[in-house]
Structure P
Amino acid sequence: MIKRGVLKQEEGDWFASLLAVGAMLGAPLGGWLIEKAGRKLSLTFLSIPFAAGFFIIASATASYHCYFGRFLTGIGSGMVTVCVPVYIAEVSTASMRGILGSCVQLFITIGIATTYILGLHFEWRWLANLCIVPCVLGGVLTFLIPETPRWYIMKNRKTDALFALKALRDTHTNVNEECRELEEGSDPTETISIRDILTRKELLRPIMLIVTILVFQQLSGINAVMFFTVSIFETAVGEFAYVATVIVGVVQVFATLVAVFLMDKAGRRKLLNIGGLVTSLTLFSFGLYYKLSASGYFGGFLKTWFPVMCLTIFIMGFSLGWGPVPMLLMSEIIPTRCKGIAGSIAIIFSWTSAFLVTSQFTTLQILLGNSGVFYFFSVCCAVSVWFVSKFIPETKGKSLEDIELYFAGKSAVLV
């Protein structure tokens, strides 16, 4: 876009930041929709801002067209991060929720890698036009999926909930028993306000935990590393830097795929801790590299390939834990009766912290230097490991109702 003259160099930063700004608006919109219109219809609706945004970008002739299109795709992104995890968590069984929930991040990485690959062959307008196709197709396909049984129970529609369970479970499952368990854990007459969330410990505690986890996700250094990716590969492989970036995208897909299969075996806490330790160590190594390089201690082969190795290991560590787990945890530990409003609050914090980290990255570089930025994020990752170990319960294999009982102080089944 900059090369084609649609955006100026200084406008590129604003274009990138508007995704997060739009997401801050999309999150509460998605939270309101999943409560009022249902989880399924919300998924249908979110395809509209995506398709419209990419269409405007594809046909843009001025910078404000690009801004508006980017803002609309940001609204869609905010809605996705609220609506999709909630839908998956509510239609999944306890034994499959980890695998299915972590597929959100898996398909995000697949989308990123696919866009990288298509970017090798298509000009940006064609790329934006191609992005419209999955948006429209996804919206159409939502008409083929059922609404979540939990939403029907919340709306006092037991018959519809039974039909939804029959569509979601195999023929040997006792859907009446599952429906009865859902009814026991739900009160259709209860309404939750922001005041209730702030004054009731069983609601406030899980929300505070997930907000902290989502902020730590943004402080994991992922934006800092991605900022340096092209320059690292330009040093290592010159004109093949963009191809190498594509390879990083593919590595991220396979590392996330490993996390998907480990999610219900190793558990959420263990993956977060392993991922946090790996990212902390590699970020510290990055900081050491930039400090020693500036002093002339790194040279030749080591100067070229050491950061490439750190980058690859960092991406694998992030994809194993802090990529897929936070969104899954959000869908699990926030109580069903306030998923809309509470999920919106959590996602607003997530996108706000993403915006601040991205927009203030240059300021951090000036204040701390390249090495200092990586040391800062390394410390954040180390603190996140401590936080997870001390405060986050293991939700592997537990029903959403059991998790709610744990935060209400009526069960000690989580460890």
Structure Q
Amino acid sequence: MWTLYRIAAWALAPLWLLVLALRQRGAWRPLQRLGFLGARSDGPIWIQAVSVGEVRIGLRLAQALASRGLPVALTTTTAAGMALARKEGPPGLDPHAFPLDLGPCMRQALRSLRPRALVLVETELWPALFREARRAGIPVLIANGRLSDRALSRTLRFKSLYARALQGVHVAAQTEEHAARFRLLGAWPERVTILGNLKYDLAPPPAFEAARQALAALLPSGPLWVAGSVREGEETAAAQAHAEVMARLPGARLVLAPRHLDRVPAALEACSRAGLRAARRSRPGPEGWDVLLLDTLGELWSAYALGAAAFVGGSLVPLGGQNVLEPAYLGRPVLFGPHTENFREDAERLVAAGGAFRVENASELAWRVTSLLQDPRLAEAAGLKAQAAVEAHRGAVDRAARWIADAIPGV
């Protein structure tokens, strides 16, 4: 299986570089993709975080490690992750593009960074990287480890490959369920531990308050709700839901934030079909809009803070859902659809606490939003319950930082 993986990786590498050049221009960086990262001599801990959500975890982890005197190097896979790391990372952090998982590329990356440990966030399983790190005697750790239903099904088809990759790897899983899945895949039981979900320790980005004030200046008075991280196929549902909300509350407004900015035209079209007037955040227009499209990066937290309720996307379509904890942290009631496999435990915890509500379709979303907008006391009470559920599970970042330090010889 290892030989087949190497052949496939080499065969697909040019195609992957082409995709990056066309769709991830801000993160193409071809030399870095080949392993030529910035030379380091301070023995950093190399953190790899695939995109926005994982980068936020990586930055919090980097902060906790820095407080222990441990330097960090950060890589990420996507342009959005790169932009976020540059915007929200500490001074001096120079994020790099994650190299191709080919032996020569990973050997070059390890020669460049000379890391004392390799930390991968959540579901980052790279056989060539793990193999080269093991050969170099570099500890490999998976922080905030999770394997969704889809990821588990996919990796179990190639269990012999991943079991070999996971030899000697330290895993800090979010829950016992995820720990059991890593053990099933081949991780050594004595190297698997449970530290909780690091996402509960997330905090608003540095520019949160400035962005909140800037957005607030654009918002007319009246009830407001937010649809965040909306995925393909949900733009129409969000627009239809808001049209139904406005039928009951004519002054209601919606801030709609697509997960990917290339979906902004589709969101505009969905609003138009629903008979809604839409404006774009980056191009302020007339005040008489019904929907404000958040076509910028780094402002979703601020939008959540301004709304009375928040719908989190990726959940009305079978994509597993997006991060339901962000609006909960801010004390906002959370709404999501039936597909929350990526955040199953978190969604169930919020629902059980009375801080979140599951909806099945656009009409049910509209009914729930309307009830919250019409009753501010109900919305406030549900939001406080959501916030309390988040606060009760914080502390995993510090536990993970101690766990990483303990795994590094001589620290």
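Bear in mind these aren't lab numbers, they're just calculated from the coordinates by the rules spelled out. Every value quoted in this text rests on a predicted model; they were computed, and no experiment measured them. Cβ atoms are built from the backbone, for glycine too; each structure is taken alone.
Tabulated data for the structure shown
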read-out: Identity of the structure behind 13 (criterion: relative contact order in percent (Cα under 8 Å, 6 or more apart), calculated), options P, Q; value: Q
read-out: Origin of the derived value -14000 (helix-only ellipticity at 222 nm (-39500 (n - 2.57) for each DSSP H run of 4 or more, over all residues; to 500); candidates P, Q); value: Q
read-out: Identity of the structure behind 14.2 (criterion: mean count of other Cβ atoms within 10 Å over residues 38-45, calculated), options P, Q; value: Q
read-out: Which entry (P, Q) yields the derived value 1.1 for distance in nm of label points 7 Å out along Cα→Cβ at positions 182 and 198; value: Q
